[in-house]
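None of the figures in this text is laboratory data; all of them are computed from the coordinates on show. Bear in mind the structure is a predicted one, so any value in this text is a computation, not a measurement. Cβ atoms are built from the backbone, for glycine too; each structure is taken alone.
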Structure 1
Amino acid sequence: MVQQQKTTVLVTGGAGYIGSHTCLELISSGYQPVVLDNLCNSSVESLHRVAALCGVDEIPFQHGDIRDSALLDRLFAQYPIRSVMHFAGLKAVGESVEQPLAYYDNNVHGSLCLLQAMQRHAVHCLIFSSSATVYGDPQSVPIREDFPRSATNPYGRSKLMIEDLLMDLHQAEPVWQLALLRYFNPVGAHPSGRIGEDPSGIPNNLMPYISRVAVGQYEQLSVFGNDFPTPDGTGVRDYIHVVDLAKGHVRALEAFEAGTVPNLLAVNLGTGQGCSVLDMVQAFGAACGRPIPYRVVGRRAGDVASCFADPTLAQQLLGWRAELGLAAMCRDSWNWQRANPAGYG
C-alpha cells in the first residue's frame, strides 16, 4: 500500500538498471520520482513497467542530459523538487580506458552541471551513486569506509573526483546534505521479472553474461583467471541484490529528512560476503536448472583477487542491511532473462 506522498525527488539516470529499481522503491515509500535520462544505455520502457507495478498512471519523465543547464532549470522550476538521486553516468571500466574524455565529460562535468543547477534553485540534498572502485586495489578485506581511496581506471577516477567535489562543496557550504553511497556489485532483478538489467551489446558484468549463456545466446562463459589467492582460485566479489541496493538509497534519503545522520555521509552498500566467480556459476546453474558451461582464460589486467565490504556503518547510520542472498539474486536474474530474452527491446 502506497503511503501518503512525500518529497518530489529528481532521479537522474532513473530509467537505468539501478535507477528504475530505486524509482519503484521511492514510490512504494510514498515519494514522487521525476526522471531525467538521456537513454544512452537505458530504456523508458523500464519506467512504464515500474508505473504498472506500483499502480500509478505514469512517472514524470524528461528525455535529456544532465549537462543541459537550461533543461535542468526548467525541471527545477516545473516540479517542487526537494532532493536529487544521481545515477546518470557511464559505467564500463574497459570503455573508460579507451574513452577517458567521454567519461570525464559525462560523469564529472555532468555532476558539476547538476550541482550548479541545484545551487541555483536552493535544493541541497543529493544521494550520489558512488562505487567501491574508489578504493582501488585494497590492501585488505573487508573494506571499511576509512580505507585509503585511489583509482585504477578512468571510470573509478571519475567517481573519486565527484566524491572530492562533493566533500569540497560540503566544506564550503555545510547546509548541503550529501550521501556518497559506495556500492559493490549490483546483480539480480525485481522479483516480478518485469524490470532488470538490460546492457546494450556484450555485457561487461558477470551476471548478465551468465544469464545469456543460460538462455542460449552465448556458448559459454569466460572465467578470467583461476590462480588468484582465493579458496577456488577465481576472483571474489561482493554481489548485492539490486532491490536491497535501491532500498539503501531510500533509507539514506529518509535519514537526511529525519536529521539522524551527518550532512556528509559516505557508506558502503554491500553484503559483507565474498562470492567467487565459480560460486556464482554454480548458484546460477541451480537457479536455472542447468549447468553453465565455462572455460578458464587468462586474468584481465587490473583485476584484484578479492573485494568485499564491511557494511557495518550502513547498518549503524541508516538502519539498512542487505537481506537477499545469492539464491535470490540468481533466481530473480533468471526470471528476468527468461521472460525478457531481448531485454526491453
Structure 2
Amino acid sequence: MGKYYQKFLTKNLSPIVNKMGIGHLTKPFYSGKGQILMFHRVIPRKAGDRIHNHLSLEISPSQLEDIIIFFNKRHYDLISPDMLPSWLETNSKTIRKFVIFTFDDGYRDNLDFAYPVFAKHKTPFTIYITNSFPDKKAILWWYIIEDLILKNKKVSYSFSNCRIDLNCSTYLNKEMAFSQLRKIITGFNETNLENELTGFFTKFGYSVTDYNSDLTLNWNEISELSKDPLVTIGAHTLNHYNLCNLTDNQSYHEISESKRLIESKINSEVKHFSYPLGQYGLREIEYTKKTNFLTATTTKTANVFSNHLDHLFTLPRISINSLTTENVLNLQVNGFFPAILNKFKRVIY
C-alpha cells in the first residue's frame, strides 16, 4: 500500500512544489532530451470499490488526451521508438524534446479507448505484446483476486508453502489482504504459477483463465493495429515471467520466441522490447541484442539523455497512473521526481 500513498502524496504536494518553482531547479540537469511514458490500460472511470493497486495500471481516455495536449503545448516531438536512435543523434545539441508513448502487455482497451485518442491527435504509440495475452493463456490473477477479495469477507486457503486466513470485512482489510496475496503470488515459481493458483481460484468459483477473453487483445486485432503507421508493435516475452528467475535457455526462449511469433502474426519485423516487471541483467541485455531488437525499455523512473544512444537496451520510462496530474507530469519531465528517486544520479543503464 505504500506505493499508492506515495503517489497520493506526490499528487497533493506537486502543486506546492511547482508554485514555489523548486521543480525548475532540476531541469538543466535531469530533464534530459525527453521521456518514454509507460502505460498499461485506458478505460472509462468505473463506479464502485476498486483495489488501489489497479489505479497504477489504469487511466481514463480524457486523462490520456490531456497528457498528449500537455506535450503538444510544449512543442515536443511525438515520435515512435523506431525514430529514437536517429533523433538522439541529430538533436544531441539542440533544445528540442521528444516523448514516446508505450503500453505494456496487450489489453483490449488499448484498441477500444486509447487508439481513438491517439488517432484523433495523430500521435504514435507502442504496444509491447505478451504473447500469452492474445493466446488467451495469461493468468490475470491481479484482477481475479481483486474480484475475489471485494466479494468475500474472509479468504482462507492453504498454498503449497503457506496458509492464509485473510480478514476482508472492511475496505481497509481488503486492501491489506490484496497486498498480502500479491506478495505470496509474486513469490511463487512462475513456471508453476498455474498449479499454485488453480485450486485457490476454483475454491472461490474462478478459473485461472478468467478475464482473458474480455480484457486482452486477440491476434487479429493486433495485426490490424500493426497496419496503422501510428502503431508500433513490440515484444514483452511469451509469458511475462521475471526473466532473472529463469535459466539461460528459458530466458532466451521467452525473448526470442516472443519476437518470432509476433512477427509471424503481424507479418512485420518487431524491433522493440520491454522487460517484464522491469527485471533484467547483463544476460537479458545480451539476449535482446542477440535477437536483433533495436531498443529495450525498463521500469526505471528517469528521463532519457543523449548518453542513452549508447545504452538503447536499458531505456528508462516514466510511469503514468490515475494520480498523474499536470503538476505531477511537469515535475517528472523537469527531472524533479526522477532526481529525488534516484538520489540525484542520472539513470543511464
query: Any idea which of 1, 2 comes out highest on relative contact order in percent (Cα under 8 Å, 6 or more apart)?
result: 2
message: Given 51, 35, 33 as the derived value for Cα extents along the principal axes in Å, for residues 138-321 alone, which of the supplied structures 1, 2 does it correspond to?
response: 2
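Comparing structures 1, 2 by FRET efficiency 1/(1 + (r/R0)^6) of positions 26 and 154 (r between Cβ atoms, R0 = 25 Å, to 0.05), which one has the largest value?
Largest value of FRET efficiency 1/(1 + (r/R0)^6) of positions 26 and 154 (r between Cβ atoms, R0 = 25 Å, to 0.05): 1.
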task: Consider the structures 1, 2: one of them gives 2.8 for distance in nm of label points 7 Å out along Cα→Cβ at positions 10 and 106 as calculated from the coordinates. Say which.
output: 2
statement: Output 1.2 (distance in nm of label points 7 Å out along Cα→Cβ at positions 130 and 162, calculated) maps, among 1, 2, to structure 1
